[in-house]
Each structure stands twice: as C-alpha cells, then as structure tokens.
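The structures come next, written out as structure tokens.
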Structure P
Amino acid sequence: MFLIAFVVAMSKLIFWHDIDIFKHLVDALFSAAETGFTIAIGLTGMLCLWLGIMKIGEDGGAVRLLTKLVSPLFSRLFPEVPKDHPAVGAMMMNFSANMLGLDNAATPIGLKAMGELQKLNPEKEKASNAQIMFLVLNTSGLTIIPVSVFALLASNGMSSPSSVFLPILMATFCASIVGLVVVSIKQRINILNWVVLSYLGGIALLLGGLLFYIQRHPEQSDVISNIFGNTLIFSIIAGFILMAMRKKVNVYESFVEGAKDGFTVAIKIIPYLVAMLAAIAVFRASGSLDALLDGVKAAALFAGIAASEWVDALPIAMMKPLSGSGARGALQEVINTFGVDSLQTKIGATMQGSTETTFYVLAVYFGSVGIKNSRYAAGVGLLADAAGLIAAIIISYIFFS
C-alpha cells in the first residue's frame, strides 16, 4: 500500500503538478499514527474492565459452566482445544457479543480468548489452526442485531431503518458459513455430523424466531436490541459475581488481578494497529482507492451490467475490511449523495452490516499475542468478506429493487 501510494503520488506530482499530494500523504500518515494510539488508549479501559470480569468468571466457575454448554460443538470445530479449557468459554462469550452487535464487549473478550489459545499454540509466532478458525469466524461477523447500522440510518432520517435487518442477517450468515466451510476444508474438520448440524440448526431456529417477531413488529427492533443485548451482558456480569461470591472468592481482588492484564494487552497491540492504519491512510490519501473504485465501475459498465447502484455503494465494500470508521464514513457519503431511502444506501447499509473489519481484527487479535505468521487467515477472512458483500448486493436487489 505504501509503494502504490508513492507511485501514484509521484505520478500526480510529475504529470498533474499536484504540489500538495505528498503533504496529504504525510498528514494522513501522522494522523493515522495518532489514531492508532488513540484507539489503543480507548481500548485500555474496556480491556481492563472485561478482563477483570472474565477473571471473576474464571475464579467463580462461571466460565467453566459456559464451556460445558458449548464443548460438544467447539470440540469438533476446535479439535486442538481441550473441552474444559478457559478459551472455550471466552470464545463463546465473544461470539455472543458479536452476534448482538456489542463491539465494545466483544473485542476485549476476543483478545482474552486469543490469549488463551496462544497458551496452547506450540509455535508462538505462527497462528495455530484453532486461532485461525476463531479469527475467521470473527471476521465473518455473524450479527443478529446490527445496532450501529440502525443508529446511522435513523440519525439520517430513514423512514424504516429496520428494513435492512433481514438482508443484513442473511448476508452475514452467508459470510459466516463460507468462512466456516473453507477453514474446515483446509483443516480437514468434518462439519457434516449430527452435533455440528444440531447446534447450527438451533442457531438457525433462534435467528428465525427472532426474525419472525421483528418482521411482524419492526418498530420494536431498536427496543429489542437495547433491552435484549444489554440485559444479557449485565446479567452475565451479575451471574459471574454471584457465582464467585458463592465460592467465597474475593471479587474485588479477582477483578483487579484480571484487569492488570488489560493495560499490557493494549500496549502490545499499538505497533500492529499503527502499521495497519498508516498503510490504509496513505493508500486512501494518494487517491489509489478512488482509482480502484473507478476501475471497477468502468469494468462493470464495459461488461454491460445494467444495474449500477451497487457500484455507487462499492466504497463501503472496499473500506469495510480495512476500517470500520472508514466504511461508516463511506456509507454517510452515499447517504448524502443519493438520499437515505435510496437503493444505493440500502445496498451500502447491508454491506456495512454483512462483514467485519478483517485487517483491523487481524492486526489487533494476532498482534496482542505476538503472532507474525498468520498463514491463510487473512485470505480466508477476505474470502468470507467477499461472500458476504456479494450476498449483500444480490439480497438487496431482491428485497429493495
């Protein structure tokens, strides 16, 4: 990204006499470095909070209880992880928080899970099979209630923000299934057995029931999101504390002991975060991203693809794997240009909710445990992203065209 940005910027300087282009690149570089540090500092408090709560859960036996509930499924998807290992409970909580759109809770718990998986990793600088499976399922980002997308659409005055609920759910489910299947094939994991199919069927029934209710009562989607998601999270905290008290654990000391790790983890991820954000920033500031989008649009027109609304929403698809805030900015730009109730906005909103920020997750999760060789994690994560984005386009046309 740095080299492409340099070539593009030099071309603009020489051929188009853009004397400010390198100033834009340097400004973007410095801004990205500051942003990376700011994000890490912002994560520190959340990391301390949730790692402290997780420590209470571990000492009180609550994490062990969660582990038993999902161990039949996880023992098949993560055969390298022992059934009663603390990583299982942390992964379960992480997936639950992601499904509810609670990013602030999901990231610290996910970092905890990655740290536990690292303890089982025989090659500390190389991602294990279990870590790759966990990361890809995170980047595919199965989300039941996309709170941030609803909030952005509502703030811009969309008549029915929840209209994108079903398309997002279907698109993100496609991304998750593709990620799960591809990793299972590469790791030779058999997912066509009754245990895995039973758990997936149960999840499908839960999603279907929630979907049926929200379809019949769309005006309650935001209320359900707030009440169900946040009540569940706080109930988990209260449950952890009650179980710890029952075992006569000193809850305060247990929390402090776990919270101490939060600062250490936040410091570890700063270099990885700064490197990734800096590369993305200069790539965007040089105009390379715009050129790439123009090329895709020209190719679509050359191929005779009549429907061009999805091309107008492509900046969101291009930014989503790189930067969540960048993708939100791109969606806001689509809203400003085409209107909040336009087909372009609905396609873009579905794209926004269909996948996770793959490179951000890769940098933060692997960076927190010092993994340098991510193997095929990035490739499969991007493949799942592509599946989710393609599904988002197709499903949006079916629903809204």
Structure Q
Amino acid sequence: MIDIKFLRENPDVVRASQKGRGEDVSLVDKVLESDEARRRAINEFELLRAEQNTLSKAVASTQGGDKTALLENAKTLAVRVKEADGRRAELEDATKTLAMQLSNILDPSAPVGKENDFVIIEHVGTPPTFDFQPKDHIELGKLLGAIDIERGAKVAGSRSYYLTGAGAMLEFALVNYAITSAVKVGFTPVIPPVLVKHSAMDGTGFLGQAAENIYHLEKDDLYLVGTSEVPLAAFHMDEVLPVERLPIRYAGYSSCFRREAGTYGKDTRGIVRVHQFDKVEMFSFCHPDQAQEEHKRLLQWEKDFLNAMEISYRVIDVASGDLGSSANRKFDIEAWIPTQKAYREVTSTSNCAEFQARRLNIRYKDNDGTKPVATLNGTLVAIPRMIVAILENHQNTDGTVNIPKALQPFLGKERFELV
C-alpha cells in the first residue's frame, strides 16, 4: 500500500507509475476523491463530537426545565454523532479498499515497458560447448534415476513429478548449501507455515494480479503459499521493530504451490514450470534508506550461488510491465539452458520498499517515532529450475553428470552415475 499523503502531494508520480505498469491510471483519481470524502467525514464527525462534549458539560451544570431541553438535544445529537461515525468508518474502509488496489510506485531506475523490454545488466561466464548432442533434463533425469515425470502425472496430474535417488539427493545438497551460505552472511534459517490466512496473503500483495495462481482452501479460508516470501513477510505483522535491530534477515525453506493459470502450453515439458516445488527464499526487513543497497546485496548473494554452481548466467533489470504489484524494482538471474539455447529465469530479487509493510502494519521505532520498514525478497534457490540447469550444463556424453565442487561435500561424490 502506498503512502496516501504521498499520493495527495504527488498524484502525477503515481499516475506515471500506474501507466508504466500498464495498469488503471484512473484509479489514482478514484482514491483521491474517496480520500477527500473520507477527510470531510472525519471533520464532520469530530465537529459533532466536540459539540456533543460541550453539550454534555452543559447538561451536567444545568437544573430544572432547561436541563430537560438539553437532554432532548443531547439525544438528537447522539444520533447524529453515531450516523457521522458510521459514514466516517464506511469511507475509511472504501478509501483503504481502493488504495490497496494501487501497485507500488516504480523505482525511477526501473526500465519501462512490457515483458520483453527488460535491460540486460551483465553476462557472467561462458555457456558450455559440447562435442556431442546434449540431452535435456528429462532424458538425463531418466538415465540417472533422478526425475520421474510419468509417475508424477499418474499420481498428481500434469506439471507434477517425483525426485528420486540422485534427484532427491541433489535437492538436499542444494538446500543444505543454500542455508549454510545464508547463515554465514547473517540470515536466520526459518521453516515457515505454507498455509496462511487471508491477512498474510493479501498483506504481501498476492491477492491482486497474482490471485489466479493461488490455491485457496475455501472450507478453511486458508491459502497455500506460492513462495515463503508470504509467511516471512507476515512474521512480524502488527509489530514495531527496534531500529537498531535492522536489517533483520531470514532464509526460509518451504514447499511452494502455484496453479500456473494462464500458462498452458508454456514450459509444459519437464520440471521448469510446476505446481509444487521447494525453494530457499531470502527475506529482509530494513530501514527504508538502506533498501536499495540491501537489494544489491541480495542480488550479489544470488550471483554467488550461481557462481558456486558453475553455471553461466545473465542478470536482467525487469521491465515495469512484468513486475509484481508489490515490487518497485526487480532483478532476475537467468541461467543458460543448453538444450533450449536460451537463458531462463532461475532466481529473482525484489525491492518492495514500504509497500508490504504498510499493508502488514510492520514498523520500526527511532527517536522520530514509528514508520514503516522496507521489505525485500530474493530467491536463493528454486530447486527444480536449478536441477534443470545443473543437469544440462554439467552433463557428459554418456549421460553422467558432473557435480559442482560446492555441492560435492554434501553428496560425497564428484559425479552422478547412470542407474
């Protein structure tokens, strides 16, 4: 949620942001009109309350017939105060509902445009060359006994899979390496709930444009998270954090669930785009003045992870029209996938500034009072996509796969053999 005071003072900035995202610009004026009506209602209510207080004092100091008349006036005024309070509350809710529909204000540095209008920041490493026809991760997964898509579909339907043997062990190694790396730089490891209330899901901004991809258990009114960003963000919901504790960083490991609605025909082959997967997510609560620097740190930790996996990749500055509603800027890391001859997203990191904190009522306290913190998130490793990248980039002509040196201590071997 954006600062309503900022909206009043800078409506053109918010209009430009909405336009850059390809979202409803007229919503800005609707919020402003509702806010003006809300403020008038508050003023009316406060004036009536003041009149009521004055009248109450007069009643207390008056005797006889005059008091009877004052009491009648007090009853009439009480009705008016109650009605004014109802109008105030109604307009408060209406304004908040409208304001919650506005996306975060774009960082001025974010490239403006649609999905393909991203800016490439850098290329790291050189894509591997093979003196044989490289196999894709599906074929390699079968040869290694690592991935079973057929049985996944039999048991759970499309976009489902089993990780078996080498595949399961590779997941454990990736998670262990990710958590170990995160702890070394100051993150607290967390295993969060994957079922959350409406307040947590809506507070992080996932019930807007991303709602179609959310699994909702209607009977229980609970949501399955698509990323541990949601429970990590809500961890300090309705709390005031001491400023000296910032930044507070968590690394959450969880299963994630996504409908992948609207993506039929896109990445349906293999385990790139699936309904359930595991992920290690970084999350930071920091002082707003430090958010941009913290964003760079999260990106660097993601790059460090990709470097350790010995995989070529590129970093892109995501275009405004492809940002989630909570992010004001996002960087994606795309790993080279040999059989697709393309870079594909494997991690991302977003700066949400104070947007989520206002919705979740998370503040910090210093000598100037309490203000919203900034929140940032970054995927350290999304398991299926990283498995795809490792298998395809480190394969040998016979179908065996070399294990990155960083993972060898967790697996006790240098290579995955055929089964």
Structure R
Amino acid sequence: MKLIDSIVGQAPSIAALRRQIHAHPELCFKEVHTADLVAQQLERWGIPMHRGMGTTGVVGIIHGRDGGASGRALGLRADMDALPMQEFNTFAHASQNPGKMHACGHDGHTAMLLAAAQHLAAQRDFDGTVYVIFQPAEEGGGGAREMMRDGLFDRFPMEAVFGMHNWPGMAAGQFAVSAGPVMASSNEFKITIHGKGGHAALPHNGVDPVPVACQMVQAFQTIVTRNKKPVDAAVISVTMIHAGEATNVIPDLCEMQGTVRTFTTEVIDLIEQRMREIAEHTAAAFGARCEFEFVRNYPPTINSAAEAEFARAVMQGIVGADQVLAQEPTMGAEDFSYMLQAKPGAYCFIGNGDGLHREMGHGGGPCTLHNPSYDFNDELIPLGATYWVELARRWLAR
C-alpha cells in the first residue's frame, strides 16, 4: 500500500477531528457546528472558502502552483450530516446529542477530505484548482441538489466531480468502483384507502379498507415479477400500514406507505404508472376509493465510464489491482446522483472492515450502516485522503 507519508503523520490529529464531529452529530441543514469546524480548519491551512451554499455547505478552493491559471478544475465531495437515531455506543466519542448519530460514516468522509485538503494546500504540487465540497443534508434532504441550486457548478466550474462512501463488510484496504449504475433511485409512495366504517360484527354494512390494502400489497409485487423486464432490477416495499383504533370497529381509512428503488428512469416510470392503476382499480373493485401519491426523491447514481476507470487506475496505484473490486450495485440511494447528472464523475466505496476496529464500549449490534452500534474506522483516513490527493494530481496532470 502506497500511502503519502505526510498524510499518515497527520492522521491522528484528523482522527481527533473526526471523533469531535462524531460526538456532536447534526441533522440535515443543521450542520452548523460541523461546518464551523470544517471552515476553521480550511482557514488554518490557508484555504479560501465559500460558506452557506445549500444552507450549511462549505466549498474550499485550493489553487495549485499556477494559482489556478490553467483553468482546469476538479471537485471532491464529502457529506457532513448525521441520522435521527439514538446511538448505542458508550465509548468516549459517542454522540452527546440525544436522538442523533453519525451512523453512516459522514464524520469519516468529512475527515478524509479534510486530510486531503490539508496536504494539497501544503504541497500545491499541481496546476489548476481542486474544489473540496463539504455537503449538507445527504440523508433525505437533497443537499447536493440544494448546493447546485445555489450555483455550485456555476460559481466553481469543474470538469468532473468525485465522491466516496465507506462500506462495512468490505475489508479495510480495499476499494470498489465500476461504471454505470451503482446506487438506486429513492422514491416514496402513500396510498390512502377510503372505505366505510362500521361494526366489526356486521361487515356487510360497510366497506372494509383493510382487505383492500392487503390485495394491493400482493398485487404490487406482480409489477416486479410480471410487468418489468426480468433483467431490470427493482424493489417495491410496503413498510407501513395504519388502520383502525379498536378491535370491534371497521375503520373508515387505511393508509399505506413505502419505498420503490430502481436503477433507471424508465423502470420507475413503469412502476409508478402500474402502482397507480392497481391501487385505483383495486379500490374500485371493492367499492372503496383511494388517493395515490408518489414522490421521486433521489435519482439513480450512475458513474460515467471514463471517470470510473480513471478512479480505478488511481486506486490500483495505491493498493494494487487485486484490492480494487468491482462495485456491486446496491439498492441504497445517494444524492451525489444529482451531481453526476450534471457532471462526469464516479462514486466509489472504501472498505470499512468488519467492525473489529471499534473500541471498548461499542454497542452490541453489528458495525453496519444506519445501525446504532456503527463507528467509522479511523484507519481509513490516510488511505482515503491519499486516494483523493492522487486522484486530483493525476487528473490535473493529464
């Protein structure tokens, strides 16, 4: 493994910053303390910045030895927000904010990019400009989209943009990247079935919305198995059903909610259309009616081929070809997808290990994303930062 010595030497101080962020998690668009910490470090390292983009976003501007005169530029992005969940860990850097936790490793993503920014600003051994993008609100707020609406790519023109996420279960020291779809679109639906309430012992006098909902749940799965092409991936999950308040009362209403994940716009178009048709006609068949709502959140994350292969080559130069894996697509979603719709780029995974890095006092659960026992692996900081630095250097040297 070919790590940059100065980054390795600074890793303990960056890890301390990571733990400070972990102990003070903030939810989407509320990352005030985190943005302040990032800005303080950038200022300390002589990096000019722009603040407040996308509400709390920070963009650092690192010019190379030419002062950016070449006009070439690259963007590197990390997310900063935490999740609305209670942490089970009790080690020293566990969350001090009840009901909030860095359970997805965004504290580590921020730390890796800070380490890279520190090195790039100290050496400036490249021509052009590197923009380090610290983004708010990845966890459901669409912070990438909001930064773009605030003019991210207009104010800071860049040729391409790259992102990275830690991946539990993949060995520390490994990367994964591939061209094409790597994360799914995220979509939500809500269906309200209007029946006719009454006495549970006299169901013939009413229209029970509960069996209508049951029929819909089963029928939705036929979209996946019978309407879309078998080679196209999709998931329809009904995750909430709410109806009734008493055991002897047929309710007037039944409400269903859930999520749909796909890798293409064409498949999501098909699913939305078929879900609406099934919901409306099933309700009508039982003498009920329904309201159907479908919200498209994040689009699929699709890596451009040239940039993914460029990233792979950089990774191979650091850890060797056998440690750079094919990136298996996941049905999780990521708002970096918005940036990849506007710019070429690639979103990669860096292995977070199996959880053995966690200190005494960690929770009893697994070290997986969105789990209350999760913690980022600080051993990744020099590796992730080395990747960012080498990626920027090699890109701007082309």
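Where is Rg/Rh (Cα atoms, Kirkwood Rh), for residues 5-196 alone largest, in which of P, Q, R?
Across P, Q, R, Rg/Rh (Cα atoms, Kirkwood Rh), for residues 5-196 alone peaks for Q.
Compare volume of the Cα convex hull per residue in Å³, for residues 53-124 alone across structures P, Q, R and report the one with the greatest value.
Going through P, Q, R one by one, volume of the Cα convex hull per residue in Å³, for residues 53-124 alone peaks for structure Q.
Looking at structures P, Q, R, which one was P(r) over Cα pairs in 20 Å bins from 0, in percent calculated from, given that it came out as 26, 50, 20, 4, 0?
That value comes from structure R.
Work out distance in nm of label points 7 Å out along Cα→Cβ at positions 45 and 117 for each of structures P, Q, R, then name the structure with the largest result. The partial results should precede the final answer.
Values: P: 2.9; Q: 4.1; R: 0.7.
Top value of distance in nm of label points 7 Å out along Cα→Cβ at positions 45 and 117 goes to structure Q.
Which structure, out of P, Q, R, was helix-only ellipticity at 222 nm (-39500 (n - 2.57) for each DSSP H run of 4 or more, over all residues; to 500) derived from, given a value of -13000? Intermediate results must be reported in sequence, preceding the final value.
Working: P: -26000; Q: -13000; R: -11000.
Derived from the structure labelled Q.
For relative contact order in percent (Cα under 8 Å, 6 or more apart), which structure out of P, Q, R has the highest calculated value?
Structure P gives the largest value of relative contact order in percent (Cα under 8 Å, 6 or more apart) among P, Q, R.
Where a number appears in this text, it was derived from the coordinates with a stated rule and is not lab data. Please read these numbers as outputs of a predicted model, since none were measured by experiment. Cβ atoms are built from the backbone, for glycine too; each structure is taken alone.
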